[in-house]
1. Tell me which of I, II gives 0.70 when you compute FRET efficiency 1/(1 + (r/R0)^6) of positions 33 and 209 (r between Cβ atoms, R0 = 35 Å, to 0.05).
2. To which of I, II does the computed value -3000 (helix-only ellipticity at 222 nm (-39500 (n - 2.57) for each DSSP H run of 4 or more, over all residues; to 500)) belong?
3. If semi-axes √(5λ) of the Cα gyration tensor in Å is calculated from each of I, II, which structure is the one that comes out at 36, 25, 19?
4. Going by mean count of other Cβ atoms within 10 Å over residues 145-152, which of structures I, II comes out largest?
5. Check the numbers for mean count of other Cβ atoms within 10 Å over residues 57-64 across I, II and tell me which is largest.
Structure I
Amino acid sequence: MKKTRITFVKGLLLLCFVSITEILFAQPDFGLDNGVLHIRQDLTRGGAISYISKSGVDRNIVNISDEGRYVQQSYYAGKSLNRKSDGQSPDWSPWSWNPIQVGDAYRNRAQILDYKKTANTLYVKCIPMQWDMNNKPAEAEMEQWTELSGNVLKIKNKLTCHRTDSIYGENIPLDQELPAVYPVSALKNLYSYFGNAPFTGASLDNPKVVNLSSGFWGTYKNEMVSENWMAFVDDNQWGIGVYCPITRNFLAGMAGKEGGETLDSSTCYIAPVKKESFNKNTVFEYEYFLVIGSLKNIRDTIYQIHNQAHRNARNRF
């Protein structure tokens, strides 16, 4: 279906007319540095994760070349509608109800409602924007709790809907990005595990990276990502892993060419995906993890998180 094929490419078609100076210097200093990693969330863009680097190394591995990138929440609800007469972007018509954390296709940005910082956590709450519409805040709030521990970001996301519209329809399951993650394309090698013996240390899979120019991202469905994670790493096998315990379906790929950095148009992309129906009063929350390090460390750390979660679950009964 056309909608399925274009749902997740918004950031790649957007014209980049915000200056590099604005991207680099306008955002407030809202971040954490624990001596292992340095992270920032951008309060001028809904509090989305805009910066991840090794501590003391000024090299961001998150692509922020336009508002559709970053590491951010994005959800889809209802039927795809032609709303061009209401200001909908012609490039994104027809389109479903699509609140996203950073801003809309016209570069209007989400409004921060609250933010807090402790020694190892960040909290943000914002009113997201409807991606396809011109300066139309969504009737919803997004919240994000980020905890930094060693080389791991544990993140809880929450969407609270209070919509009054009657145009999109209810109870329509759509693929949701949980979340949308855009690493730099210098991290060009994709790894995961697709076998029938998850969490046993079996040999990893290293699929050929699908380029968006082929028509869509690489699609890893039918629960084939059996350890719930995928990672992009460089030729030294260092990079970022995305672990989402509630799904074994992912999208992943590259747009443009290898070697891109944080402000380049080329980018990598990972999104755990899961079908969910978001209705007018839906409240939805989930947790995921970003792990930064060597490929072996990424997998070992995900095993530790997985095993601890299962121990905790057993202890509750």
Structure II
Amino acid sequence: MSTPLLELRDVQVHFPIQSGFVFRRTTGAVKAVDGVSLSVRRGEVLGLVGESGCGKSTLARAILQLVPLTGGSIRLDGRDLAACAPDELVRLRRGLQMVFQDPYASLNPRLTVSAALAEPLLVHRICPRSEVDARVAELMRRVGLAPRFAHKYPHEFSGGQRQRIAIARALALEPKVIVADEPVSALDVSIQAQVLNLLSALCREMHLALVFIAHDLSVVKHISDRVAVMYLGKIVELGPAAEVIERPRHPYTRALVSAIPAARPDGQPAPPRLVLPGEPPSPINPPAGCAFHPRCPYAQAECRAAVPPLMPDGPAREVACVRLAAI
């Protein structure tokens, strides 16, 4: 196996809660990400799934160094990003780029497509100014847009076209890793497949590592090599995409998979959904032991005693559950 390109070791992101108008004091913390360890290899697509509020987007921003780490480390090509000097971090961050969820908000409405794509090229001195127009045209062709539209503004494009522009902007610095935070959830269903196929093709052609964040497990299965399932700031299951989605092991993953709409052309009734009781616990005061135990149908006293680590469950698969044998 090749060396991981991107490696997360026990990453923690806690946001302090402060009270008082004059004398501010910290009274607690929101544990948005609480001990995540992952690795992504060159050319690999890692899907990250979980319900809203589980910490997926915060983890994405931590990878890009957009929010500070409370603990742990993030390494790109073996270099710890948090330990780098500011000028070295600027250079290393060229290798990490992000595609945001909403293409309507992620593009500057005052910049033409040409200006938006040229800006990173000029700031990082990727090429001489005389070659910028040619590079912009090349980027637009790579994402399936005609270069003749380069002098138009974002409001003149559809949602799918805007997301292609955002992808082109992420490619401008020739990154090693792209983090895509639900890049198709704001698009029409008819356009989602086109953008997914584009991302998949770019990863193959450019040998990029892609961290793909989504709610839709069917979308994640289509594009991902491996899937990591996140619950309340922790990874609870990790493994090959087809195995995790077709044969889920963790009770939370089973509940997510059971919520996928299933086409039944034979007219047979769909299998019953696994409906979880209650609501997700607060990340301010998570329960002791396994964070999922208040909603788990298999929970026992041992689940409340200690936080279960990710444990091997067959080749290339890990599950954070102490009662796998009973499930």
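Values quoted throughout were computed directly from the atomic coordinates according to the rules given, and no laboratory measurement underlies them. In this text the structure is predicted, and so the values were computed from the model without any measurement. Cβ atoms are built from the backbone, for glycine too; each structure is taken alone.
1. The value was obtained from structure I.
2. I
3. II
4. On the way: I: 18.6; II: 14.1.
Max of mean count of other Cβ atoms within 10 Å over residues 145-152: I.
5. II
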